[in-house]
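In what follows, structures are represented as structure tokens.
All of the numbers you see were taken from the coordinates with simple rules; none came from a lab. None of the values given here were measured: they were computed from a predicted structure. Cβ atoms are built from the backbone, for glycine too; each structure is taken alone.
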Structure I
Amino acid sequence: MASYEVQFRKSVGKDLDPIPRRDVQRIVAAIAALADNPRPPQAAKLTGSEKYRLRCGVYRVLYEIRDAFLIVCVVKVGHRKDVYRD
């Protein structure tokens with residue numbers, strides 16, 4: 001299986017600011033693992049959109065997979081109570 005390129009939206013940097021450093025390290029490690037396997041067993045596809053959810057403790061990573069270009073695009077990172085709101 002080919003390795004995917006991980007890209008971030010500009011807003012993801014702002015999403016990570018209020019999160020404690022040790023949690024950010026865990027989130028970044030989980031995102032880096034998406035390059036090798038963009039659909040890990042703990043990820044779930046969201047209904048009604050082409051996004052996937054990855055759980056990292058009480059935080060969630062929302063991302064899109066573009067198989068034609070081998071790209072994983074991280075859309076949003078946040079606490080589970082806030083991340084699904086627009």
Structure II
Amino acid sequence: MNNGTTIHARIDAQTKSQAQSILSELGMTLSEAITLYLRQIVFNKGIPFEVKIPNELTMKTIEKSERGEELHEASSVEEMFKELNS
């Protein structure tokens with residue numbers, strides 16, 4: 001879709017590359033994703049997700065998760081819910 005309007009934005013090369021790789025797996029281009037994001041801003045009359053700084057515990061948990069530490073695996077979705085409910 002070409003509406004004739006261009007947006008220029010500066011982003012570091014690594015972030016752009018990582019985003020393009022993920023979007024490619026989803027069957028989307030970076031331009032399509034940006035268009036989707038902007039349409040959601042219009043639809044929601046604001047940013048379409050919560051924006052906040054994680055607290056210290058959340059940040060430590062995210063960092064551990066990214067390093068593969070203290071993860072728990074369930075053998076199935078049913079097993080996961082069984083464990084959560086017990």
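Laid out as a table, the results:
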| read-out | value |
| --- | --- |
| Ranking I, II by FRET efficiency 1/(1 + (r/R0)^6) of positions 14 and 46 (r between Cβ atoms, R0 = 25 Å, to 0.05), the structure that comes out highest | I |
| Which of I, II yields -6500 [helix-only ellipticity at 222 nm (-39500 (n - 2.57) for each DSSP H run of 4 or more, over all residues; to 500), calculated] | I |
| With mean count of other Cβ atoms within 10 Å over residues 54-61 derived as 17.5, matching label from I, II | I |
| Mean projected area of the Cα convex hull in nm² from the coordinates reads 9.6; which among I, II | II |
| Which of I, II leads on distance in nm of label points 7 Å out along Cα→Cβ at positions 62 and 78, largest value | II |
